[in-house]
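Structures given as structure tokens follow.
Just so it is clear, none of the values below were taken in a lab; they were calculated from the coordinates. Computed from a predicted model, the values in this text were never measured in an experiment. Cβ atoms are built from the backbone, for glycine too; each structure is taken alone.
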Structure 1
Amino acid sequence: MQCNNIKCPDIASIKQIILLSKNIIFPGYFEPCPFEEEKLNQYIDLRKKQLYEVLCKQITEEQAQSFMTQLPQVEQLLNTDVEAMIANDPAVDNRDEVIYCYPLVQVMINYRIAHCLHKMGIRIIPRILTEMAHSKTGIDIHPGAEIGAYFAIDHGTGVVIGETCIIGEHVTLYQGVTLGAKNFQTDEHGNMVNIPRHPILEDYVTVYSNATLLGRITIGHHSVIGGNQWLTHSVEPYSRVIATS
């Protein structure tokens, strides 16, 4: 079937892409697998072969090959996200708890795969992937956003991260944070122009619950944005933006 001159994505196959990726990146957590090193390697190789076959039904073989070469980097980034959650939440007892229980893992698996595909010029499938995670967790991340390593979202419900956001490393967000656009520009025909319009968060930034950051502003590294703040201007590194009585 064709949708507007492109192949229609198959939802069942897209769900399979996520499941296979999860089992490759976090073996043993989402389905039983052998723990002997040789058998575990065979298990992962089989899942990679299955993933490649499913991908080839949804995108071109060249794109599927490119994705598979990037999968180790995706895995590395996801493991840093798990580490960041452990480092940022004293309620966490161990790595297993984060992988099994925290919405961050489901969201970031979908996002990091979607972002990889988005950079290849694939559009619909990445949006489906992030919307699947959005519907399960309440966390809405556009696949075009750029998010560095060691990214943590605690609680998370209501977080929105726009398409042109750039987020550095070791950034932590809490529930209800919006990284959105302040306004939209149009061309001479009144059509909206897709230009950078969302915030840039440099390394080691923390944004607390229900803060709203709008427009192409820059939050300097090592800054803290307090809860319920409405921010439409850039702040220097090491800033503290909090409510005062």
Structure 2
Amino acid sequence: MGKWVAGVLAFAVVGALVVAVVVLRPFSSPGCATAAAGSADMTVEQADNAATIAGVGIAQGMPDHAVTVALATALQESGLRNLTGGDRDSAGLFQQRPSQGWGTYAQVTDPVHAATAFYAKLRSEPDWPSLSVTEAAQLVQRSAAPEAYARWEPRARSMAAALTGEFPAALTCHDLTLTVPGADVATLAGQELGTTRLSGAQPRTRGWAYATWLVAHAARLGLDQVDYDGRTWTASSGAWTTTGPTDGVLALHRATAP
């Protein structure tokens, strides 16, 4: 996610001879990445929306395959951005159309409602669990380009594997600008995950899903540290490190104004 720029670190003038030492040095911009079943780089906005889609899927008891289908669909339809418009009356993460019964404009541009509606439609389709990502997505979207979803499957699979807790500590976010004070954690968790109890002992897969959800939403929630099962992510490092025993305990810390 970093940009490399050339910088002159030192120079010396010896008579008429100019000697320059030039190196490449990285400058980073805010972003997130997954390293699970492949890899995927994301903007902070994309990670935030991906966490919402995955969180709603977890709350509804949808399997990882459904989350992969939903993420691949949103990547194709909106680039995982909550668009205010699109083709005809399409809008939101999934470019759902109010005129086609997906809800009002306000609803289809509400990521929680949009994800909930997507999973409801997917669940209503017979045999969807046995279908490929692109086939399952097409059952829901009825796109004019039904094969387009397939190109996003590797990225969507990596995101889903991290966000559902299948792979531990598999999503990181770095160089974040934290909102201080951030949005209320319990309120957002209740809306997306269907629970307000995140801190404390959590089963391993569910605990990693919650911990990853917190990191993906860290900028909005103003979180500068998330701990789970002996590992810690900090906003300052942008990485997970081993900091204690594997105790299955989830904890978070909110940044304070300087």
Comparing 1, 2, where is relative contact order in percent (Cα under 8 Å, 6 or more apart) highest?
2
If you rank structures 1, 2 by mean count of other Cβ atoms within 10 Å over residues 89-96, the highest one is 2
If helix-only ellipticity at 222 nm (-39500 (n - 2.57) for each DSSP H run of 4 or more, over all residues; to 500) comes out at -10500 when worked out from the coordinates, which of 1, 2 was used?
2
As an exercise: distance in nm of label points 7 Å out along Cα→Cβ at positions 129 and 161, calculated from one structure in 1, 2, equals 1.3. Which structure is it?
1
A value of 1.00 was derived for FRET efficiency 1/(1 + (r/R0)^6) of positions 145 and 201 (r between Cβ atoms, R0 = 35 Å, to 0.05); which structure in 1, 2 was it taken from?
1
Taking 140 as the value of volume of the Cα convex hull per residue in Å³ derived from one of the structures shown (1, 2), identify that structure.
1
